[in-house]
Structure 1
Amino acid sequence: MLMRLNYLRRHLSVALVLLATTGAAQRVGAQTTSNAPWPVKPVRMVVPYPPGGPLDTMARLLAEKIRGTLGQPIIVENKPGAGGNLGADLVAKANPDGYTLVMGAVATHAINPWLFASIPYDPVTDFAPVALVASVPNVLVVNKDFAQKNKIQSLKDLIQYASQHPGKLNYGSGGSGSAGHLAGEFLKAKAQIDVVHVPYQGASPAQLALLSGQSDFMFDNLAASAALIKEGKVLPLAVTTKARSGLLPEVPTVEQAGVTPFDIGTWFGVFTTAGTPEPIVQKLHSAYQQALRDPEVIERLNAMGSNAMSLTTAQFAEMVKQERDKYKEIVKISGAQVN
């Protein structure tokens, strides 16, 4: 019995030593992993819209700029579908390691939760905000011939005309639930006018309809309509944000024109998957902030009419929450719904 007891004691001692050694090795391994340099492989940037638009163009320009800072390529992939929900969901469900990013926007993170009957992600809890890239006003533009014929030179003139001719005016948009549609319905509600919404398959067809006189006015993204305004093909009456745009300093805001409250703009920024370690999020944030100070990037943003903004990750997260709450009311007023 005594010999058996000693035998068990010896084996128990060996087991305890092995367990302690294994635990120490695991702790060292974990420490080594946490201190490992990041990134050690290419980073994937998902753009949840088709190629060629301002958001896609800026995503690619910034990818070039931060490559040198991070020391790894940024691979941009377009994943359009479901109003941006498809691409956003890919990142919401990715590994939380910082290797998958999305160029999210006001649609994916503030409008779609209320516009769609359901979306497969939570725009607040499923993402870690990295950097706000741009905030761009929308602008109310009218057909030039229509404006000249009816002596419309201001938003006040347009509202007066609409009041005197209920149901006669129509406005185009890039589709049901688009920012242009929401702005038009919000104007209808706030100004108490009766105008008809005509949805098109994208902003470009809506622009063509405006230029040809098929529609009378539209709320367009300033980056997309700046050239038409400069060429005198459309007349800008008001920008939709709280502050005037530096690109159109002479054009008042909708609120300055007498319709209040009114604050509907377009913004987009970089997000990664929730749960990504904070040091990685901050490294990404610093890289993008540095890129946003690059002269070429600044020039491109100015051409878009972007209001320069520099937010911390915490401030960006709070902005997303506030925008989500704001658009709940706006989408409700518009009556827009996508099943």
Structure 2
Amino acid sequence: MSEVQTPSSHVPTLTKRSLKPSRAGAVLAVSAAALAAAAVYNTYRARKAERAHPPGGRFVTVDGVRLHYFEKGDGPPVVLIHGNAVVAEDFLISGVFDRVAERHRVIAFDRPGYGYSERPRGAVWTAARQADLLWQACRQLGVEHPVVAGHSWGTLVALEMALSRPEDVQGLVLLGGYYATTMRYDVPLVAPPAIPIVGDVLRYTVSPLLGAAMLPLDVKAVFAPHPVPERFLQRFPSDFLIRPSQIRAESQDAVMMMPAAMALQDRLPDLRRPVVIMAGTEDRIVDHESHSVWLHRRLPDSDLHLLPGVGHMVHYAAPRRVAEAIEAVATKQLNVGSARQAAPA
């Protein structure tokens, strides 16, 4: 006679099987809720940062892109282009902006996606594209034959401005730039927010939180071996760097750094404008031998100024020397082809 199983004999088996999908669903629900909460918090934090630090400059709309910029002074024009993970105010806080404005009309742009400047989707924001946009802005603002000074990633834009329209540039001052296509091992770490769709999720959820945690160490690294200046700590809008919108620009520019340098390689010998190259010998972000010395050897009309004991933030360590270099280019008072070491000031 066969054994008859009662319904209760099946309960343990059904319960075990049903727990797995329910647990998975619970994990997914909790994860989704956590991501949503992070997105709300990061959006709130970005808006709070903007309310605490409203635009301090002016706006110009070029080719449908709204750019924010600072302007001061009269005289021959100078355009300042900041690097990655900062904003135009970097030049104001360093003191370079005011020093240059004593003799020049100086304009410092927030590059597309930084500060209060827009970076529309649907375009690859190469250094060449950014250079073209800044040229259009200069034309609209009545800026003719400027000295263009760039720091770090901004040097790539400055070089593109000079190479694309050499007759329109008075000369260049390049600070702590990346020029040779050397390997950047940090790129894979910062690249994910640049990935379509996946990057959008990351930059509204995880990336700002990680960025906030890493920010103090990153700031120390760029100023090393010098301590972080008190004026930077007090005045720089650090929360701007971890806004979802700016994270996208920072990540995209990091990914584009090597291609941007590669795009310049064969054209560098064509640059026949006065160029001053400045770099710190203790730069832990961009090696001065592999980049600044390398570029100096390829530009016959360049001066190289190496600052002993100075790191990546040359314009903070030696704002007077940067202003003097800009003045030398503006007045064409250069020791063409020279390489010098000088104490920062």
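What follows is calculated from the coordinates using simple rules that are stated; it is not laboratory data. These numbers were taken from a predicted model, which means no experiment stands behind them. Cβ atoms are built from the backbone, for glycine too; each structure is taken alone.
Using the calculated result 18 for relative contact order in percent (Cα under 8 Å, 6 or more apart), pick out the matching structure from 1, 2. Traced to structure 2. Upon calculation of distance in nm of label points 7 Å out along Cα→Cβ at positions 102 and 310 from the atomic coordinates, which of the structures 1, 2 produces 2.8? Comparing all candidates, it corresponds to 1. Source structure of the calculated read-out (FRET efficiency 1/(1 + (r/R0)^6) of positions 262 and 318 (r between Cβ atoms, R0 = 30 Å, to 0.05), 0.90) within 1, 2: 1.
Taking FRET efficiency 1/(1 + (r/R0)^6) of positions 198 and 286 (r between Cβ atoms, R0 = 35 Å, to 0.05) as the measure, the highest value among 1, 2 is held by 2. When log10 I(q)/I(0) by the Debye sum over Cα atoms at q = 0.09, 0.10, 0.15, 0.20 Å⁻¹, for residues 54-189 alone is computed for each of 1, 2, the one that comes out at -0.24, -0.30, -0.68, -1.24 is 2. Taking Kirkwood radius over Cα pairs in Å as the measure, the highest value among 1, 2 is held by 1. The greatest value of mean count of other Cβ atoms within 10 Å over residues 94-101 among structures 1, 2 is that of 2.
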